[in-house]
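Read-outs: derived from the displayed coordinates by stated rules, not from any lab. Treat the numbers as computed from the prediction; the structure is a model and nothing was measured. Cβ atoms are built from the backbone, for glycine too; each structure is taken alone.
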Structure P
Amino acid sequence: MIEVEKLRKVYGSVVAVNDVSFEVLEGEIFGMVGPNGAGKTTTVECIAGLRRPDSGRIKVFGLDPQRDERAIRPRIGVQLQEAALQDRLKVWEALDLFSSFYSGGRDWQTLLKQVGLAQKRNAPFAKLSGGQKQRVFTALALINDPELVFLDELTTGLDPHARHAMWDLVRDIRDRGKTVLLTTHFMEEAERLCDRVAIIDNGRIVALDSPENLIRSLGGDNRVVFSVEETFEPERLRDLPGVTRVESLGENVVVYGRGDRLVADVVNALAANGLRLRQLRTERPSLEDVFLAVTGREMRT
């Protein structure tokens, strides 16, 4: 669906995108993750034909986004990180208007319900919250039932309930045979949604694979985090099978290790010593751990 080869875009002295190459396969959710300013939005805008790259090659459906804009535009949907509508335009009027631009497409009233704005159909755009405006633009990006959808920072500004609802919508898009290019700086979002992920930082792709393979390549330890009601010497757990290290963090004890029996062995060892657990939880390496490993610094938002 998308082929990008050696894409480069420069603004003055700032290299926004630097020698980026990847492809997006039909029917997948492809994620570009990284901090704000990493080059994600510029890459999407070049692919969608909204910006002209300084160098490199881009193909969408095998076509050039600059030369073949008229052929590509009806087949794609684009939700940009920043957009606006007229202040007095009502939600239903916006969807009805955009629907009229296409000979075929989705029923905008059904779409309005899917993005959770049915009760805001008569609200003027200026009266919507930031998250509600984001959902309007997502609906507009889907109004023509596109084959390829660009979603740029889809859930920025949404509350947890709305975020999960939008995740369900993205999965529905993929399940209907569409292809999605999603950019985000939320690692959990990419890990839950994407079939493959490109981690981009300072305009370069520093890792690209499925979330599972990226996490597996890290080779990190699982973590068992708990506290106990009695006085406890964490060193007692160091000799358990699979345990690599044990740390005390305030009232909590963190046991690092590998193997399917790590949690069971820790719990059994504590029970054998008559210790009562509080707030036991397990943690596994995540996509954010991968980001930290490949970039060497914390996520910037």
Structure Q
Amino acid sequence: MKPARFEYHRPASLAETFDLLDRYGDDGRLLAGGQSLVPALNMRLATPRAVIDINRLPGLDDIRLAPEGLVIGALTRQEALERSPLVREHVPLLATAVPHVGHAAIRARGTVGGSLALADPAAELPACAVALDATIGLSSRRGSRSVAAADFFRGIYTTAVEPGEVVTEIVVPRVPGWRVGFEELARRHGDFALAGLAARLRVEGQTVREARLVFFGVGTRPVRARSAETALVERGPGPEALAAAGGALARDLDPPGDIHASPALRRHLAGVLLARVIRRMLDGAA
């Protein structure tokens, strides 16, 4: 199919972008990597009056260290994230997760900000943002603000972005000494995950002191498994810790069912991922 007619704009500054967002309102759609928007246009699932291509906006595609942490511009391609030495050194969870995003051709165009703003509940980067206690930077004519990733994702394709706002960056605080783990289960590599887990543990000696367990593909947004986290804390490696976390996980998840997997299957897969990832992390191999 071909998309419905639309006006095309390519602003060269954020100020010009804000003007266009004011002009078109809900009838304007931002185009970054286009890996979700372009198929939606072609299938006429989206029929905006205007497409606003923000790829020329300066300064939104860099990765840099700052006092507040690692700052990743919203227009950073996922491929650049995958190859960045800074990401590998300071945010290894992202470096581990990004190769699971679609296929190489998708990562070559897809952007970090686009994935976050889309808020697909089966996507990898939103779950990582929550697990990393990241903040999302937003800009509008009214000024700039930051939203914690835990508060940013509101539901399926729904975020804290307000009318007239543009995602400009993600800031990941540097917290050394945490072990990280990531895994997902999909029917084929590159498909959306039936279930996935982005995890961090702070371990002292043989004891877990803090935990972040964030599942994706099992809810309407990234799901932090707080009961399972609590079950792990103050425990050491061993079957007892895994059993306790696995038993607590049932209180954290209420996955939906669809043509790809039933709620029971998604719940089972989440338990499998929890056991695999935590076992590796407690062994120090993750």
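Computed over structures P, Q, mean count of other Cβ atoms within 10 Å over residues 95-102 reaches its largest value in Q.
Here the criterion is relative contact order in percent (Cα under 8 Å, 6 or more apart), and among P, Q the highest value is seen for P.
Kindly point out which one of P, Q the value 7, 28, 34, 21, 8, 2, 0 was derived from, the read-out being P(r) over Cα pairs in 10 Å bins from 0, in percent. Of the options listed, only Q reproduces it. When mean count of other Cβ atoms within 10 Å over residues 103-110 is calculated for each of P, Q, the greatest value falls to Q.
When mean projected area of the Cα convex hull in nm², for residues 143-214 alone is calculated for each of structures P, Q, structure Q gives the greatest result.
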